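Okay, got some structures for you below.
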Structure 1
Amino acid sequence: MSTDAPSPSAPRRARPRLPRGPRFGRDDHRLETRMHVLETEDGHSWDAMMFRPHDKDAPHRRVAVMVVHGSVGNYLSGFPRRLAFGLAQHGFSVLTMNTRMANFGAFFGTGLVNRVPLDIDAAMGLLRRIGYRRVILAGYSMGATLVTYYQAVHEPPEVVGVCTFAHPLSLPGALRHRWEKYGSEPSYSEMTIRAHRSLSVVTPEDNGDRIVIVRRAAGPTDAPEHAEVWTYRTWWASRGPEATAAVSGRWVGALRVPLAILQADADRLVPASDGTSLERAALLGGCPSVYMRYIPDADHVFSTTSDEAIDGAARWMRGVAERSRREREAPAGETA
């Protein structure tokens, strides 16, 4: 007699985990939400949203986590959105914000990395006005670079920790490695020459900037999805050889608050060694503590592993929040 059922000894196929997207009405369940507009010193306005637990006695509701997005992203898309909801559900207050690098700002217009501290300053000002005295900076991908640079240079007293996800050691270095791997046109060296030449010619009409399409920048073919689009100015500011603000390896050692580095172990955009290199640079520079972890089976956007990354970050943040509370409550001259 035949049967369609597998034999008891037949191996079972593992069901693939599907990417998890935003679940409106579920991700924000039992959370307070409020829109904000951030007004920057140089006259820009960016959107932001605050998520807080409904429970007024949530253990870390008085600690704010500021979430900064990655390239070609924004405050309510992809992993930054899931991170904001997830951390709020773990009991934190979370502000997820746009910067001038949001969406295609990284490639066009005013998307200059060295000006992003003005955006983060505006968010810090908002958190101060609504009463937060302890803040954890959280950045994803390019956002990890931005929060690291900001904290290393500005050191606002409210910041008690920095938490990063899919953190590149160097944005210029990662891009150069990818372009050389795929044989981009123009090459990194050619782009450097062109950008330097273009930006040295300033005219009232275009301020010296140009749009350039780079073929085979993100893959080995001439298909549109393997191309990148930049202006010379935005490329020079964030990926050029003199873009020191975009090189986290230069800045992590200047951090004087605890640092967490959560990397994706199957990341195709960030080199596998970047996490351990960042950890080493931070400790050698004098960062007081570093937590570094690779999330198994995770791709760059944590498409099926966001819960593991968020849970790991929340555990670390709880420790940072509790330690900072004890230190601030300790009498002067004593350590908690």
Structure 2
Amino acid sequence: MTQTAPLSNAGRPVTVAPSAILAVIPALNEARHIETCIRSLLAGSPALRAVPVVVADGGSSDGTVAIVERLKTEFPNLGVLHNPKRLQAAALNLAAAGAPDGAAILVRCDAHSIYPENFILDVAQSLADTGAASLVIPMDAAGETCFEKANAWIVDTPLGSGGAAHRGGKTSGWVDHGHHAGFDLAWYRRMGGYDESFSHNEDAEYDVRLGKAGGRVYLNAGIRIQYIPRGDVRRLWKQYEGYGRGRAKTVRKHGSRLKLRQAAPILALLGSAIGLIASLVYWPAIILPLGYAAMLALASGLMALKHKSLCGLYAGLAAGTMHMSWAFGYLQEAARPEG
């Protein structure tokens, strides 16, 4: 359906027709979050009811699909796409391959996120306005449980994310990489979509290829999402270990180098391990792991004071889990023989 008149969208007119947009939500066992995510995405302009929104489900066993099927009675533009490969990369590729005729913009949505009104339209309009091949946005973490809150408070700091622009960033502009929100579908298809051999870091790997091909990535700091981080050490470790492996695969595939903020967790892991072993014969070496532990303890105390909550005491544990798991995943993948 083509709009006959502009609709208000965050103070700007909407010129992108809903029929030119396809929104995709990759999901796997997201029963806890999926309804909140969908309702936030479809809140706002009536034009959103004309945008196809597809949940690409990777074989959920927790009732995720049943929730989406129930919501289809309220939102007829909502659909389910079965993703047998299960991965997010495959979900986006599958949706892009089956996009309706006339679709020109692919909007990527995450089931763990809560979206501002008109998010889908904002992303589409920003892509049209900038002429970017990809649009990326900042993520503002917000937890519900005590550990999630501490995780959220620390992840958006330099200690948690290393100062990545898409983690709480405030400035819009052209960047090398960020959290993917939307794609020019012609560019996405030209690049062959995501590399499905990547279970993590598929977005960063895509941006490397895109940059080499002359495509540009724009960070719009005015479009922000609220992200619910992992709620326990086990799941956080698994998440960041995957990120580390994915980064190592990207470095190997493209011959790129790590930035200092990416190398820091590896240095922390190796320094702590070497210090512990060396302290058996030279006790002052214990200063390396103890110094790192003290830094995490200080971060916990500062987060508890800043937020006036004892939940902040988990912040150091969350940061340490992110650092150590990312570094472990990276080193594990880097040591793997090629091919």
key: Among 1, 2, structure where distance in nm of label points 7 Å out along Cα→Cβ at positions 292 and 324 as derived comes to 0.9   = 2
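Tell me which structure, out of 1, 2, gives 5.1 once distance in nm of label points 7 Å out along Cα→Cβ at positions 228 and 284 is calculated.
Values: 1: 2.5; 2: 5.1.
Structure 2 accounts for this read-out.
Please state which of the structures 1, 2 yields 37, 22, 19 when semi-axes √(5λ) of the Cα gyration tensor in Å is computed from it.
On the way: 1: 32, 30, 20; 2: 37, 22, 19.
Clearly, the read-out refers to 2.
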request  = Could you tell me which structure in 1, 2 was used to calculate FRET efficiency 1/(1 + (r/R0)^6) of positions 116 and 252 (r between Cβ atoms, R0 = 25 Å, to 0.05) as 0.90?
outcome  = 1
ask   = Thinking of 1, 2, which structure, once helix-only ellipticity at 222 nm (-39500 (n - 2.57) for each DSSP H run of 4 or more, over all residues; to 500) is computed, gives back -10000?
value = 1
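A short reminder: the numbers here are calculations on the coordinates, not readings from a lab. Since this is a predicted model, take the numbers as computed values, not measurements. Cβ atoms are built from the backbone, for glycine too; each structure is taken alone.
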